[in-house]
Structure 1
Amino acid sequence: MLSANDILHLLLALGLLLGCGRALGELVRRLGQPPVLGELLAGIVLGPTVLGHLAPDVTAALFPPTGPIASAMGGISTIAIVLFLLVAGMEVDLSTMFRQGRNALGVGIASVFVPFVLGLGLALLLPGDLGRGAHAEPLTFALFVATALSISALPMIARTLMDLNLYRSDLGMLIVATAIFNDLVGWVVFALVISLMPGTETHRFPIGMTVLLTLAFAAVMLTVVRWIIHRILPWLQAHLSWPGGVLGFALTGTLFSAALTEWIGVHAIFGAFLFGVALGDSQHLRERTRSTIEQFVSFVFAPLFFAAIGLRVNFVQDCDWLLVGVVLVVSCVGKIFPSAFAARKAGMPLRQAYAVGAGLNSRGVMEIILGVLALQVGLIDGRMFVALVVMALVTSAMAGPLIQKLLRREKARRFTDFVGARSFIAELKALTREDAIRELAAVSGAEGVPLEKIAEQVIEREKVTATGIGRGIALPHARIEGLKAPQVALGISRAGLDFDSPDGEPTRLVALVLTPAEDMNSALELYRQIVGAFNDGAVREAVLKVKTYTELLAVLASLSRPAGH
């Protein structure tokens, strides 16, 4: 039982991990990197790598390696990873995999089989050099390395494709379908590998029976339980409070499924993952409910888990750069080229085929989770764990830029990327549309053309066609010769302006959209995004109340902010 002093230390430790993890996660997100990098960095700073080196007594007091506090944090970490695997499973869309059919199967087999064989051979030849745990069997260790080099990270892949506006394309759907196949195969194999570890659990069944029960569990979850969930969700959403009813059902089902796989003899995360697949595959699961579950886990439990990773290992002392290089090179070569070859055989153009390989090469948090679990049961040592973490982060960071380069396309940008604090006016002084255009042009930050000339060009266009679109919104715009880059200036008129809107309503939101003359597409895309952002009446009302640029971003971000991983 925890004493009052233990509870004090536990709360302090959890507060530090969560606060630092979220703060650094947001910081790296603004730099264009996955938040998990910042959450890991929080643990590295608070753990033996930094704080433990500078003030070892402080680290030992805050995060003791043994005792009741360590046990409590271990239990919380287990719950966190179980819930995170629920979210990862909800990303799996079985219908997407089935629709891609033979192509997804062909690329999936190539993207799993080749790196699996490479990892297996390498680990059998060089077990000690690859960081095998002191008490791990060579074959079990080799199977783990093979699995770790074979999997992809579906949540990270989906996020990358969404950022590039490729998620719904044929290319995106093939990558997603193949990643689903990778995840399903990889987690089944890993669950069985963990069950082979001697001395880690009390084996209730012989290994053969454990394998059969695991496969039977997977089959039942993806058929019978999936059907039951699909049937019961409408009743839950109709008769229980939202979102508590479905959220409670989801977490209860996850914990029971995790407990069942733990009883079978494989890790609890496997049951959580498959329950997530069954739940997320139902068309009756509302998007708002799905988002609530994702944010609940991704912004509370996930930072605790990933920050706690940095407490386990000294990332300086345990870093073997040769091992990091070997793992990174073998994983990239083993994933990208076989996937591209199979996609090429399926009839894809060369660049698109390599883009498939680049997308599947993203390992993300799934790789880190595998590493943590393997480290916990003694399959690997700290050197191999550090190598897997570095590989996961590097492959995730390189996936998006590599796909862009291969497809020769730019990353999609939101209209808020072109609006800065200086180009937002919380209260326009203008009383006419012409004065409003001049006021916004003056703060637009446009480069390459005199601001007065820009204003007059927009006003001349306004005389030809009024840009009030109704619902209190106006979009004055022009393509400007000599303008270096697109720019948006946004202003709010409290009194309202006459932009000759079709509904006759005064305009209160004015967005000045400026694009280079040779850029035919940016204006339409920015126009579409702005209309979409302010189309909802509640959002418009919230925006009209903001006083600063930060408040504006907060309102817009609350519309559909994705989970952080």
Structure 2
Amino acid sequence: MPALLEKLTARLALLHAGRVYAGFTRSLERFPATQQQTWNSVRALLAGSAYARALSLDRAETVEDLRRAAPLSTYEDVRPWIDRTAEGDLTAMFRPGVRLLMFATSSGTTSAPKRIPVTPEFAASYRRTWNTFGLKMLRDHPEAILRDILQSSGRMDESRAPSGIPCGAITGLLARNQKRIVRRFYVGAPCIAELPDARDRYYTLMRLGLARDVAFGVTANPATFIRMAQIADESSETLIRDVRDGTLTLDPPAPTGLLDPVLQRLRPNPARAAELEAARDGADGVLRPRDCWNLAFLACWTGGSMGHYLSRVAEWYGDIPVRDVGLLASEGRVTIPLDDGTPAGPLDPASGVFEFIPAEQDEAARPDVLLPHEVEVGRQYIVLLTNHSGLVRYRLDDVVRVTGRLGATPVVEFLHRAGGVSSVAGEKLTEHQVVTAFQATCAQLNTPEFDFALGPEWGDPPVYRLWVTRSVPGTFAARFDEALAAANEEYASRRKSQRLNALVLSEVDPQRLAALHQAILERRGSTPEQYKRPCLFAKPDELAARLDNPHSAP
């Protein structure tokens, strides 16, 4: 692109970013009105469906009407409606004529995964929030405009619903439908997500990226940045040779034709290969992205346990700004962070209708349910969401803390998952899944069940440690690891992509585990009849510490 045209394009991009951001800030000032507009749109999408009739949504004209008509819901409450939709009966959940682009998949509380319907309206809203996020980033970091982007996205068609509708990552859908003018700056291509091996995917992205002028990287999980950098360093000889020769070396090679869109763009680049070799040799033989790119910033999760990764990200990518990508899930987006160095961001009032349960009422049969204007700064809440996926008053089960307000809009930061859920790499492992996997492993190995406990530990990458109170067959850890993967597809994905290490096993004296449970019982003030022994300890490194000191603070 000619220099003059590039300057003009950059100027137009900044003007566009300013208009987009101004529109977003106006919606924050008009938060209640925007929430009503969002409900009007969602209600129209559901009108006439069996689901809407069951919830009496036809009479719920206002947000307050919605709160009176519909009960709080979990995925298991809405699963029967989604299953009917997945089988091809779209009017089970949506008005006649609505089509589905895909189902976004995520881990459920049972072994069956969640399938979130992605309507065109839901996809458009998701895309709008990413555009708002990205344009604000570029407005804050104009040195990144018209430069290359390293992005890791998933595959939108990992599987198919019974009706044939694709199921997978919504990031894959967005990548496929990205505007051409934007797509030219991405170092990768959607076909890379179809490589079956995670190492091959990461190598390919780094092979392409290290030959270009990457300005920033975007991926939800910071562990992905770390793993990509490690693979580039481990394979530096091959990678530099590929850049020099204009090749892509995978072993075994990619399926025939799969990477043609990538291979057609490759050209020999001896000058860049020499630069990479010099960067590696000048850094004690370690190839680090910070020495190869002039990075403006990175974008990834920084809240909750994800903050643990940031120091290691900096080791590889340098001491550069990091922008949290916001609280978002397969079910939808909640926040759009607007500043570097904080996981907090305002709610996006056009993404969904938001309500909140005080975190201390997590297990209450009839919890208080608050509207955004009722939440208090400094307090913690569980998020409820109603949006264009068809979810209505849905417990997202993410715990957030309100850190302030922007206009009429609460600003919140993600803390952790509610209840007995562990997620050090995005796996969202539940206690139910752990128990199911344990029982399946015992049955498979013909081993009587016994007391055990499971907890994550930080490592490179993190790992789950299973503490057992008796001797078990030597294959128990591997079989249990496989059973967890079968029970939770997110855990399977993190294991396959090497963001979680293989489960390890340790034997513990039964009295030590019993002492830990007694200490928990006393702390809670429960009776032995009320106490349910937890088998999953969600905080990293907590379990080993508490086995050594049962009365240490959780």
Structure 3
Amino acid sequence: MDDETRERVEHEAEIHALVNALAHDGTADAGAIMGSLMGENPDFREHGDEVPGVAAAVAEKVSDLDPEGQERRLSAIAPERLAALGAADDGDDHPLPDLPNAEAFEEIRMRLAPNPNGPWHLGNARMAAVIGTYTDRYDGWMCCRFDDTDPETKRPDLDAYDAILNAITYLEFEPDEAIRASDRLPTYYEYARELIDREGAYTCSCSAADFSELKNAGEACPHRDKSASETRAEFDEMVEGEVDPGERVLRVRTDITHPNPALRDWVAFRMIDTPHPREAASEFRCWPLLDFQSGIDDHLTGITHIVRGIDLQDSAKRQRFVYDYFDWTYPEVIHWGHINVDAYDVPMSTSSIKGLIEAGDLDGWDDPRAPTLASLRRRGIRGEAITEAMVALGTSTNEADLSMSAIYAANRERIDDDADRAFLVQDGIERTVIGSPTVGEPPVHPDHDERGVREIQVGGAVRIEAEDLPPNGERVWLKGLGCMRHTRDAFEFVGTDIAAVREEGVPVIHWVPADDARPVTLRRPDGDVEGTAEPGIAAYDSDTVLQFERVGFARIDAQDDEGRTVAYFAHP
């Protein structure tokens, strides 16, 4: 690296080392700071061979300072980092605000309320990440309630129940209880009848169009004043399945002149002929709408705090009418804005992803092109990295933009230290090697000498990236092997004096043996790439995460019987 770059590396490394030292009894760990250092400065990656050495020297100097000296130095070069460190010590820097009125409850009780119409996409993860973090923070209770009472429009997927529970586990949380709303129809009927007795609901036979016209005019429908006994009898007919879809609904009696027409006498139950896919619920035809079902369940499970999208503000207002009839206290509510995720061409929509899979445009929910948790998991991205990035968005009512780089940075911190290194050449060009050692010995991990080296048999030729080929007469350093001069369309070995790199700027590149390289299919979000890797990767088990040097991290997915490795690209 040139002098200017070295100065930048030293400066940034000193900041990270000072922060690390002040957080860990005055001793800076060079290995521990590498993930954040490289994550915040991606342009340092091209100097990946040299940065660890520079960082180690800086960390050693920082560790020689006493804590007061470390604090003074950090205040001088990065006062905002010192302020952030102090805030963290005070516990005031949590991106999630305190739960409102939390001190009024003996126990914080929250719920996830997924619709099991398919496995989770990335946007769904925010619910579990935030609610799980809150319940951990308050030592509270968390329920996963499957809101599956729409067997027609948002038809449940039988495989999605377990897929969603597995996704929650992947994100590092475990619900204290899991329930399915479709198991609870008799309970909803019971509370509907009680609501009718309290004159809070009535059966309505208006067509949807006729009621809409009346509602928008602030006029009551002709069924609104019927007696509770008549309403109960007609509701029981609905429960018994004696009513056709569209013939009758049960409405909550609210305020027909309410300023918000969406709150005027909303539907609590309707008829659906499409059988529920779950056999235990397939005989029911009278189904509650979400606002009624969810409101009843929130009360019965003792939910103290609800986190939901700002687009569902009217749900809380509708449910409050039911709570007032029963003289219940409504939970505290936090509304958040919509989340936008970059880096994907595929829409972040369960129905859209399902359609693309059915059309054969995606291989499945774990296709690397899909913005799903199954895809990220298969690519080797840890669930806690997703949780960290989601929690960092907070709970603002404004739209939140989630950059995938935030997930990648959080994941890099978790996997970099454990990930062995390997060479992968994607766009290869071969050159004969003359006079070199017979074995290359790059380190297994640049920060862990104790892991040893990878022994790569050179053979008679090597394969390198086409873009790395120097002009004839110029030199290049094959990592772990030595300095080569490109001459007469061959690589002539000229020595192992590292001064060629450090003082003369000879570029360092990766390589694989031409004769014994391992074929690799690297599955990326932007399409599959074929390449060849050093033979040693055949020894790694599936689910192992490696760093292909100068390419990025990848998870070994399969080692097939034909001598090919399939790996899923995680991120740079």
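Among the shown structures 1, 2, 3, from which was the value 19, 47, 28, 6, 0 of P(r) over Cα pairs in 20 Å bins from 0, in percent calculated?
Here the read-out was taken from 1.
When distance in nm of label points 7 Å out along Cα→Cβ at positions 74 and 466 is computed for each of 1, 2, 3, the one that comes out at 7.2 is 1. Given a value of 0.25 for FRET efficiency 1/(1 + (r/R0)^6) of positions 138 and 306 (r between Cβ atoms, R0 = 25 Å, to 0.05), calculated from one of 1, 2, 3, which structure does it belong to? Going through each structure in turn, the value belongs to 1.
Values quoted throughout were computed directly from the atomic coordinates according to the rules given, and no laboratory measurement underlies them. In this text, all values refer to a predicted model and were calculated from it rather than measured experimentally. Cβ atoms are built from the backbone, for glycine too; each structure is taken alone.
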